[in-house]
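Each structure below appears as structure tokens.
Rule-based calculations on the coordinates, nothing more; no lab input. On a predicted model such as this, the values are computed, not experimentally measured, just so you know. Cβ atoms are built from the backbone, for glycine too; each structure is taken alone.
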Structure P
Amino acid sequence: MIRGIGVDCVSISETGRLLRELGDTFTNYTFTEAEVRAGKDTARPEDHFAVRFAVKEAVYKAVAHLTPDKHFDLRIVETLLRQDGTPYVNVSQSLQEQLALAAVGSLHLTVSREQDRALAFVIATDT
């Protein structure tokens, strides 16, 4: 059964501005070490980080309202890539704790980029 749905759209150019102006302060405060490492190895880091920020927000919107505190730190949401290049949410211990509180068993994710926008759509299910 669907427990929550989240969608978010992020400006790629605004993400690029934050990367230029704030650099490591922005990335280290917002993303996991694995996300930062992967982003520094890409030709277009602004795309990489915009997608990951959209995923963080979409997961938050799908799950946080189901938790007792109605809130959790976005840094516990980590987006990685499978061998075939498709993204998935890596469920860390911290995220697993929040998912358990929300009675969420799985997160289903899709992302897209179009012009200056990165979009993430997440469905949280009980199984």
Structure Q
Amino acid sequence: MVSGIPELREIDDDEMRRTLTETRPYTVVLLHPGPEFGSPGARAIIWEHGRRNMQLRDAGILSIVLPVRDGGDLSGVGVFGAGVEETTAIMAGDPAVAAGVLVAEVHAASGFLGSTLPDVAPEGS
């Protein structure tokens, strides 16, 4: 094992081709700090943004929610089970995006069936 990575099994070309045909479309949202990010009241707006994310997740629309907390230019990542147009409309109604606290960047993507987040966070996170 190198740097915590277990020995990886071989994936042949046939498995690669088969797996690639099983991907499904998703939409990825990258959230960045907006012009109002540090303004008075921004924390309360972010709180409501988080509440809305939980509602979207509960409704099965927002599959993955990843707040980014390293202080960089990325504030969060979301994976939606909706198309780009629908996701763009959803994000336009987000309280933090509407208030300019966050800016949403929306991208078409694809994912592998069965992909999940691990049950345990990696050490040092």
**Asked** With Cα extents along the principal axes in Å derived from the coordinates and found to be 54, 35, 24, which of P, Q does the value describe?
**Response** Q
**Asked** Thinking of P, Q, which structure, once FRET efficiency 1/(1 + (r/R0)^6) of positions 13 and 29 (r between Cβ atoms, R0 = 25 Å, to 0.05) is computed, gives back 0.15?
**Response** Q
**Request:** Identify which of structures P, Q gives the largest calculated value of distance in nm of label points 7 Å out along Cα→Cβ at positions 21 and 69.
**Result:** Q
**Prompt:** From which structure (P, Q) was mean count of other Cβ atoms within 10 Å over residues 45-52 calculated, if the value obtained is 23.0?
**Reply:** P
**Request:** Assuming -13000 is helix-only ellipticity at 222 nm (-39500 (n - 2.57) for each DSSP H run of 4 or more, over all residues; to 500) as calculated from a single structure, say which of P, Q it is.
**Result:** P
